[in-house]
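> Heads up, there are several structures right after this.
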Structure P
Amino acid sequence: MAITLKDVAERAGVSRAAVSRSYTDGASVSLKTRAKVERAARELGYTPNMLARSLTTRKTQLVGLVSNNFHNPVFLQIFDLFTRGLQEQGLRPLLVNLSGETDPARSVGLLRQYSVDGVVVASSHLPDGFARAFRDAGIPVVHAFGRATQVPDVNVVTIDNLGAGRMAAETLIARGYRQIGYIGGPERASTAQDRLAGFLEAVRNRPEVTATASFAGAYSFEAGFAEMSRLLAGRPAEAYFLGDDVLSIGALAAVRTAGLRVPQDLGIIGLNDMEMAGWVNIDLTTIHQPFAAIVKSSIDMMVASFADPGRAPEALIHPCHIVERATLRALPSIG
């Protein structure tokens, strides 16, 4: 039979309320009583029932982890970091797949069914207002990989996507490319739009450089392969910035399928620095997005929201940097 809170109370010689307080963060209980409860629990092999405790505390310690891009393998890294990070904080992640979802009200209703204490929206291309819908429903929310604004209406943790686009264009120009192209993810994604804006800004006052832009249908290998194949059938650029590593890997496959060499015939730079990008058969030059720092900041914001529900939303932007590998020509030598 399962060991109950009553069994522990009888073994410890205390009330059931004292046992409950011993397992409730911040509850008033003496060190002597807590020690007696913990000793009795060890002797009996008792583990507190978190769901039962939530009925008393009205806190489930569940955090909804919401995304709509389960086809992109980079999210395996991101979900691994989030789930481990939340568990280290004593929180329990609830992974929710919103692929194809467009109505935030349905998502709010779904998460409310589980009485989550908070929600992390880990996506850049859910409809505008998706994260805000959780805030409006009174659920603490953090939008990871979202679009930062000067006066955010929800907590946002992200990178400078405009800056990343500029960085990519400047990197291509510095290597002598004069016909450059941008291939973004879904056109409605805020990241795709911002990276394009930064990319074009970097070439605006460079009359010797021409830039083109197009969008893939999804952040996926298949979409990157299809869009690069389409471009190669016409007049391709000398080098491309792809706004995601998995798009870049699809594009690399398309280039090689066409009998071309990278970087000798065409250069490619990606963004994310996912683990696969460093595999020896890929060796992708890319822009590093600091996933671990973004995830940690998102969890810290969530915990801070629990401690201070009236806390004003903030936007935190993490820096990126170039990771040099083998898909761009080398910088010209000086002298």
Structure Q
Amino acid sequence: MNVLVTGAAGFLGSHIAVKLARQGHRVICLDDLSRRSDHGLKMIRKLDLELHVMNVMDPGLSRLLRSVDVVVHSAAYIDVEESILKPTLYVENNVLATTSLAEACIKSGVSRMVFVSSAAVYGEPKYLPIDEDHPLEPISPYGASKVAAEAIIKSLSKTLENFKYTIVRPFNIYGPGQSLSYSGVIARFGRRLLEGLPPIIYGDGEQTRDFIYVEDVAEAIKSIIECRKAVNKTYNIGSGVPTRIIDLSKKMMDLLGVEYDPIHEPPRPGDIRHSYASINKIRREVGWSPKTTLIEGLKKTIEWLSETLSRTPLQSP
């Protein structure tokens, strides 16, 4: 199968591209490199994957799409705090760019788009675990941009018989290659701990998140591409397990053999209190389940961070 991956030099996109290529698919990588992951760029170059440096709104994209069966759209701006300060930027890069890409797919005859959305579409949960039928009430422009992009893709599919989609909503992705300038809590904790500093927790640490290892997300998307039942469907991708942030910090300190009292700072705008996914639908219809335990994933991530930051190797827990 010929698959074009947008954001292919990014954190998640690079893992998706490599996973698909290793499974025998022809992968075309697209990225403007403005928010690339150096680790991700090295991954796709190591496999000598075809890389086109361009934006998804570039008119030249239509030429690339003529030989493509499926587009995996993982390119996006993903910083919640930045989206609050610059909502127009997020509409342009997450909504207008997705719309432009969908239009190019339709004109070029690409029959299917796999859109990487986000658990941020749900907002503050009304019930737990969060299933795919949960109301969409985002509390940040980032989450709202994903809701809008989802709606456009679905509306085009309803109108145009030959345009199919699958929407995936990953929860808290972590793993090697995550940006150190903008990063999730695991990368932030890991960096501070490796630098000999206590972790910073925003709030009391009792809040919960659903952490899912990046390789498991890439495997889920590969499985979705190869699954006929997954067309015109929406799936959560998560571990299905809530983890308290205070417990996460303790697990990471245990892995590194260090102990600190975390620094507590005020909660950040746009942060929700509790979140974890129901993954029954993707298990049932696609046959995917996460394989990496949190401890296994944390160890791999810390090892990568340690190498990246030129620190000592990870100690055994």
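What follows draws every value from the coordinates through simple rules; no lab data is involved. Every value quoted in this text rests on a predicted model; they were computed, and no experiment measured them. Cβ atoms are built from the backbone, for glycine too; each structure is taken alone.
> Check the numbers for mean count of other Cβ atoms within 10 Å over residues 39-46 across P, Q and tell me which is largest.
Across P, Q, mean count of other Cβ atoms within 10 Å over residues 39-46 peaks for Q.
> For which of P, Q does FRET efficiency 1/(1 + (r/R0)^6) of positions 15 and 263 (r between Cβ atoms, R0 = 41 Å, to 0.05), calculated from the coordinates, equal 0.05?
Answer for the origin of the read-out: P.
> Ranked by FRET efficiency 1/(1 + (r/R0)^6) of positions 199 and 303 (r between Cβ atoms, R0 = 25 Å, to 0.05), which of P, Q sits at the highest value?
Biggest value here belongs to Q.
> Now, a different point. Tell me which structure, out of P, Q, gives 122 once volume of the Cα convex hull per residue in Å³ is calculated.
It traces back to Q.
> Kindly point out which one of P, Q the value -0.68, -0.80, -1.19, -1.32 was derived from, the read-out being log10 I(q)/I(0) by the Debye sum over Cα atoms at q = 0.13, 0.14, 0.17, 0.18 Å⁻¹, for residues 7-190 alone.
Structure of origin is Q.
> Still on this structure, please answer the following. Among the shown structures P, Q, from which was the value 11.9 of mean projected area of the Cα convex hull in nm², for residues 87-286 alone calculated?
Here the read-out was taken from Q.
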